[in-house]
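Rule-based calculations on the coordinates, nothing more; no lab input. Owing to the predicted nature of the structure, the values given are computational and were not obtained by experimental measurement. Cβ atoms are built from the backbone, for glycine too; each structure is taken alone.
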Structure I
Amino acid sequence: MKCKVTIDMSHYPKEGPWELPEGWAWCRLDELGEVITGTTPSKGDTSNYGNDYPFYKPTDLENGINTTLAGDNLSAEGYEKARKLPINSVLVTCIGATIGKTGLIRRAGSCNQQINAVIPLPFVVPEYLYYCCVSGYGQDAIISNASATTLPILNKSRFSELLFPLPPIQEQQRILEAINHYMAIIEGVDDKRIKLIKLSDASKTKILDLAIHGKLVPQDHSDEPAIELLKRINPNFKPSDNLHYEGDLPNGWQAVNLGQVVDIVSGTSYQKSDIVSSGEGIRILRGGNIQNGRILLFDDDVYVQRYLANERNALRYGDIVIVASTGSHELIGKAAQVDTSYSNTQIGAFLRIIRPKVFELADYLSIIFQSGYYKNHIRDVAKGTNINNIKSAYLTDFIVPIPPLEEQRKILQRINALFVIVDQITDSINDTKQVLDGLDNS
């Protein structure tokens, strides 16, 4: 085949995986540029390192087409000893789990031996070669040509032989203009998608806050007031005039301290010697098992010996599990309701169980623990020096509004109906993103 770009490549007969347009040619990578495998100047010689030239490693290629910064830098002396890479060289990780990660460097520098670099020839637009490497075809070619071992490696020789389609340089420029145009459209849609998803989350938070302030469903004065339910929980219950809930509560509602309607169950600490293999003991839930209002189980969950079973901190249907200790101010207090059976499962030391004294309250209390009212409260009080902690008093003293039992049912029905609508909107947004991703990868 004759490459009608700039040079005659008829002495390289190649057939690619698909037929190319007139004027295009299948070319090996080393026909498109000089291929170089990086190297690392001696770290024992401190004169090799300084702030003059970036020394790229796979972790530095995250910015893709706009790679400029590196975790390490070489001195001018070290750069002279290294493999010099001019601006607009294409760098491709050639070993390990991140094989195929690609960057187009915007600062001259060097790279280590985990990277194969290509310095494009004059008839190859660097951005075009970059997009060839990050395309679905390019990534498949890189991975499929790597050695089939637990640590995949694509050596320089096999990397150099990878085939890529090359159009005339003017068409490369037009292709890039089209890519940039459609990328801008996709990024604009993606930004709007993210904003809409945040709006969906904010809508759910607003719905929950309206619910616990008595503003989501109309009140029915014939409903049994909440105080009657509270007296069934505790015959000696008496309303307190000292509880100040934000805003005015509707008639029939009652503000109480959380400790009046739930039991707080603390988790247990275990020793390393207590741990056994998966399936041979009791699963211990940790903070990572509580995500987005749900309890998730993982293959690497910790198990302890069965004799350590504790019925009190085993999960029960209707329990609410919260993260009571974490280094993250954002994650402290995240909660999930137990809505299915979990056999041989209990909580670890950093979790707490909020156990309603009567099952009728379980679903309503669960929405309080997903509300902004609860999240704001817990983040304000659970502040530690190095780690955020929720003391039992922060929970037992937490003021919660209790509506009449019949209104609780109406509230839950209304929330479920509204959340279905919000979720449908979110799903349609995500479906649109998947379509755009498909166009982006086609």
Structure II
Amino acid sequence: MQCQPRLALDIDILGMAFFYITRDIERAAGFLGIRNDYYVITYPSPLAEAIKHKFSKQIILINQVTSNKKQVTKLRVRSTLALIRSEYVQEKVHELPDKEQPNILVFKNSHQIEEECEKLNWKLLNPSAELSGKIENKISQYSWLREEKSASLEVLTPISIIGEVGQFEYEDLMRQFGKDFIMQYNIGHTGSGTKRIINEQLWKNEVVRFPKRIVKISEYIKGRMYTINACVIGDNNVVCGGTSEQITGLKELTGNQLATVGNDWNSVSEETHNKVKKIAVEIGKYMMQNGWRGLFGIDVIIDAAADRAYLIEINARQPASVSLESQLQNENDEINIMEWHVNTLCGNNAPQPPLILRGRDWRVTGSQLFFRNIENHPVSLQNEFLPGRYKADKQGHEFIEKATSVAETQKGEIFAFSVSQNEKVKPGGELLRIQSKQGIVDTFGKNYLDVMRSIRKEIQIEI
């Protein structure tokens, strides 16, 4: 194991190499630099190529179409499953370990991924897809939270009903929830499966399109949204990261008012963090009773007027902000939350968190923002942001030098990276990400939306 000038868990994986297989290298970056026997298999991208330059032997890039005779599989779909099915990937996985059964980690598990790993005799470390789906999917999550054994859960959730879209009359919904309510289909992410209904026409549109689709309808709660990353480590223990304010729906960054476009850890008070953490611990312990181990995340909305915190969503998988938070935690010489995840999934016992954690409850400082495709069709970039250190203000941005992570930035700088100019990004997909060791206001000032508008113009989207 690589020696680190920081606290670290002695993660025992039976002396074997293990692989994080993902279509997006950013998801795997939180564990890079922790061990030398950690390999990432992913697609080429500006960020992946930059990271490979730094961790050359640990990054394996797979082209979707290649003339390399060894790489005979043409990957038509950019997905984790397509990577696992690639004959070239299978060869690479079995080249590196010194034993027959490699350890595999993915961002989000599925039944198909499980089947492929079983065929290949690969040990998939993630919790089961069945359990993940039961907890995460909107409809089954609602039922799961109301099972008899969860009666002791002291967690508030919005008043909700479930049924087929076509069975509900708008007038009845108005009487129950008011003129403003939320509808959620079973599967969706970053707001794609969630809609806010504010008039009858919006409701009628859904009835016409999906009359037989099962939907969850909930009261709309006005307040600020927060998210926290947590990890069930066994023995009734839940380790929590810092709480971040979830940035949602900014028109400078997305065309969907419910889409997540960033996180800001700096804007959260200790009081708010404690409220969110309490819910995360409650949910984590309940998940553990159901057999869950490893990372999960929750979204919580706090109604400031009523001083109430409501659980909105559970992400039963590695949340999207884990990688950045882990890198920020490394800056504080802490064991990062990705380490807890890997240690737990490898079946290792963990020391009690109070004996290891230093400082105030994993307090991290930092933020990130995503620019999404706001068009209703796929687009590509005319101007690519190479992974690197930048300075940005409302006058424009200045490239300083190439970099591979936010850890390399200095005060007043950001780390930014975009998709490749060759990539077509679907509606709502991510075009550009910017990260900082400071909060959003500390990085860009109170008028940070002016900076976002400036960056949006500089991207110059090509249709």
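Key figures for this structure:
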read-out: Structure (I, II) behind the derived value 4.1 of distance in nm of label points 7 Å out along Cα→Cβ at positions 63 and 423; value: I
read-out: Source structure (of I, II) for helix-only ellipticity at 222 nm (-39500 (n - 2.57) for each DSSP H run of 4 or more, over all residues; to 500), computed value -7500; value: II
read-out: Read-out distance in nm of label points 7 Å out along Cα→Cβ at positions 223 and 287, computed value 3.7, structure in I, II; value: I
read-out: Winner on percent of Cα pairs over 21 Å apart, for residues 327-398 alone once structures I, II are ranked, highest first; value: II
read-out: With P(r) over Cα pairs in 20 Å bins from 0, in percent derived as 19, 34, 30, 15, 1, matching label from I, II; value: I
